[in-house]
1. Quick check on the output: 3.7 is mean projected area of the Cα convex hull in nm², for residues 90-137 alone, derived from one of P, Q. Which one produced it?
2. Quick check for you: by mean count of other Cβ atoms within 10 Å over residues 114-121, which of P, Q is greatest?
3. Compare distance in nm of label points 7 Å out along Cα→Cβ at positions 82 and 282 across structures P, Q and report the one with the greatest value.
4. By the measure mean count of other Cβ atoms within 10 Å over residues 130-137, tell me the structure among P, Q with the highest figure.
5. On mean projected area of the Cα convex hull in nm², which of the structures labelled P, Q is highest?
Structure P
Amino acid sequence: MYTPDLAPVADSLAVSSLIAMLPLATVFLLLGALRWKAHWAGLTALLVAVLVAVFAYQMPIHLTALSATQGFAFGLFPIMWIVINAIWLYDLTVKSGRFEDLRLVINRVSDDPRVQAIIIAFCFGGLLEALAGFGAPVAITGVMLLAVGFSPMRAATTVLLANTAPVAFGAIAIPIITAGNLTGIDYQSIGAYVGHQTPLLAFLVPLFLVLLADGKRGLRETWPIALVIGVTFSVAQWVSATWISVELTDIIASLCGLAAAVIMLRFWQPKGGDEARARLRAEDVDNTAPAAATGTLTPARTWMALFPYLLVIIVFSVAKLWTPAIKFLASTDVKIPWPGLHGHILGANGEPVTSTIYTFSWLSSPGTLLLICGVVIAIVYRVSAGDSLGIYGRNLVKMRFSILTVASVLSLAYVMNQSGQTITIGHWIAGTGAAFAFLSPILGWLGTAVTGSDTSANALFATLQQAAAEKAGIDPTLLVAANTSGGVVGKMISPQNLTIAATAVGLINKESEIFRKVIWWSLGLLAAMCLIVGLQSTVLSWMLP
């Protein structure tokens, strides 16, 4: 039996926390400063986490190794299972030639690449996050931006920045529901609080996207539509989370933002679109960005171009929103107590932790649903079984190091979590008293950066946030919500998500370059979220529901 010790080093929480941070520091140092390849950075950080667990936390080496294997399995399934099938779905559309028609459809809405960045990465990406989550939005919207002329690096950074505000309510609000289940706080209340935090950043994200896409010139030329879409999304997110449905918040907000874009573009068009497209193509020194699409769209071609994405939306809507389908899919999940590990790690209450149970969601996984969609698309597009399987096999070979990276990072996360390293860091930060309100989003950011999942960040820190709030005399719902909101800005620097973005746009082993471009966005948005939550605990308490 193993029970994690909060302060195993010199009986000091501060010293133990600094030791516990070594695996994270290793990842960020190797990726950001030394520019190592992501899989080597992940494997090295995993080794550091194992050494800390065994020598600092006195975790038995066999339990440490088993924790790593459980994390490795989770990285393969469901995480990379989702990404592999998302990219395969895209490759089928390319093989069929229908992806060229999708470019024409997107150009019909707007041929300005900066507006397309908002519509694809923010609106459509938000819808995919609401329905699927777990990396699928980054993978799918990344390749869509390539299709409209973005260079691979700009496409990757754009989709990572866009995949922020919708994350809190992603996958039908699973992060918020998880926090509610763990804390006993009504998840609708947590969702309402989150709905009074993330919209304060969401309205700025489209402005940041056009700034990232085309610099200050792009911001000057397109700020009206970026602001309209951002404000519409934010207001819809605020209203839905507070009064309509936490589960449907991102679906409503994304559709409202898309509708606002379509309506405004009928009466107003930004200037400089052609010049912006030329600048985007000029920066693509490898000439991987495709030329602008040309041709005449018929209703049939339009329908066939949109078919894969409409199919994904329909399938995921049924799977996530229709109760009979939800119950049926949930009934197929297989709960596997991890052999040799389950029952051997105890929580602070002396009871075995449940994180050692691996859920094999072979049918309900978003990856399996994407696989089913891909099979249907191959049939409709008349892509032969041989070609379809060939594409799948080549993708597996191409993504082998990406798969290793994600699996090693999830191994790292499981070792840190089950040995107690993550909770040590959390308790140390939570010991700051009333000032913790300003720091509480950092825990969500940290948890999501490590695991790549806002849901996992809430599983790690929601109860800690609740206990720290009660001890400091702060509204517990506020800090549990802050954990969720802080997590949304940590996802873009997660090694897992960096790898997904790099793989989708063809920048294999360039995760370190992407990391250096997005880290400052992540830290800036985190600082803003910390300020928002801190003020909401004091002078801005009136704005909470």
Structure Q
Amino acid sequence: MAVHVAGLVAVGFFYVVILLTGILASRKSKQVEKKCSGRKSEVAIVGGRNINIVTGVFTMAATWIGGGYILGTAEAVYSPTRGLAWAFGPLAYFLNFLTAGLFFAKPMRSKHYLTMLDPFQDRYGQFFTTAILLPALLGDILWVACILAALGGTMSIILDLSSTISIPISAAISISYTFLGGLYAVVYTDIIQLSFIFVSLWLCIPFMFLNPAVTDPSQMTNFNQSNSLPWLGQVKLEDAGKWTDDFFVLGFGGLASQALFQRILAASSSARAQVTCFAAGGCAFLMGIPSVIIGAVAASADWNQTEYGLPPPYYRGEASNVLPLALSYITPAWVAVLGTGALAAAVMSSMDSVLLSSASMFTQNIYKSTLRKQASERELKWVIRISVLLVGLAGTCLAFNKSSILALWVLANDTLYCVVTPQLFCVVHLRSGNCYGAISGYVTALLLRVLSGEPALGIPPVLLFPGWREEDGVITQYFPFRTLIVFISLAVVVFMSWLFQLAFSRQLIPQSWDVFDAFKKKVEAIEEERTTIPISKD
């Protein structure tokens, strides 16, 4: 099978348009920098805080609608062991944005933070801020790997272009315009990318139903079985724990993402930040519908009537690539090329946001706050650019991993959900928390998560929760252990914060042991107040 030349030309044209848009956006960024009275590097991070609602909705939704979301949703619907009941991405993402708008947008935006880590830095200091950056950075790198792997699989199937070529090229383009234009480049390219994703995926669906290999929608069956609509799937009682856990991971893991807060903090007001979250949630939900339909079509199709033949993709271990396979074998060639463009757009719309989010946190909360407090604005801009390059390279290297797209997608959110989300809730809504409690909760969550194992990374579990099963030599936890870890972490933060506050206030622990200065300043202020109280002559 020769390389699809016309498809390559079409995708190449799309890449050129995106790159030129990013370059033009970099000029806009420079213009805003000249008008900006504050730090110039803030323009690259939050765009001067003047992103309107419409633009904000486009860029926020485009960030979440990545290759993992599109391919992972189709994979879940198609799989005979999962089905639509397990394709909780659209609903989980809607919950994510709803929660962000209700509980986090206003308190974060009203305090004029630049990054998600700013409240940690203000409350707990530099040590814990650095610690919380590590899982956030790992989550971003896994996210980049997931969406690039999705694109590599798509191009290799539809265009017959090796992933060793398509992944580096796509990554290079996304890194280039993010490198040049910062948030403005990301925002303007997101508008084009989301529009293209919407049009292309919906356009593919009618052509699928026109294919003779696809049955009437009302008579769809899974893998040509006699019972109707089994691709809907079901959640058995013994699987309810895992379903709940995976749903909450996708629904609340994204709350601890700088890519989300970057858009919240770039809004022109707290109210507009909330509206942007709500509207983006609805948009993300609607954008998941084409993937659901394509997964159902692939599950009901008679693959023997296509050039792909039998056995179906699931039995060849290609379920993670079912969407590009359906586009390639069930739609005309030019429609499949449009679908490839949609995947390319989805990948870059997510990747550029993730690259900038990691770079922003490192530059603002590590480099400027600790490593180079006197760094110039020009130096900070170059640190952001170099950070974008390094994170992009790390994610690109991991993209060649052969794991399921769905597994990588969940794992990227898993890291944030277990470790960072409970910490973010505490620092924003829990006034009595302190650094010692936060560290205790952090270490507890990290330790429990590692001991629980992770099949996608080949880590065997040490802690076995009720309901675990061993399948093909791999142990899978069916208990909602990650959600349990979140609640344990919350409880540890609250209890240990209270315990350390009690110990230091009653001098059960010497003040000299307060290495993070969590109580030293409070005690000094109280003592100073006592010494200034006038003493009566009586």
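Any read-out appearing in this document is the output of simple, stated calculations on the displayed coordinates, not a laboratory observation. Worth saying up front: this structure is predicted, and the values here are computed from it rather than measured. Cβ atoms are built from the backbone, for glycine too; each structure is taken alone.
1. Numbers: P: 3.7; Q: 4.1.
Corresponding structure: P.
2. Details: P: 27.5; Q: 23.9.
By mean count of other Cβ atoms within 10 Å over residues 114-121, the leading structure of P, Q is P.
3. Values: P: 3.9; Q: 2.8.
Max of distance in nm of label points 7 Å out along Cα→Cβ at positions 82 and 282: P.
4. P
5. Working: P: 23.7; Q: 28.5.
With respect to mean projected area of the Cα convex hull in nm², the highest-scoring structure among P, Q is Q.
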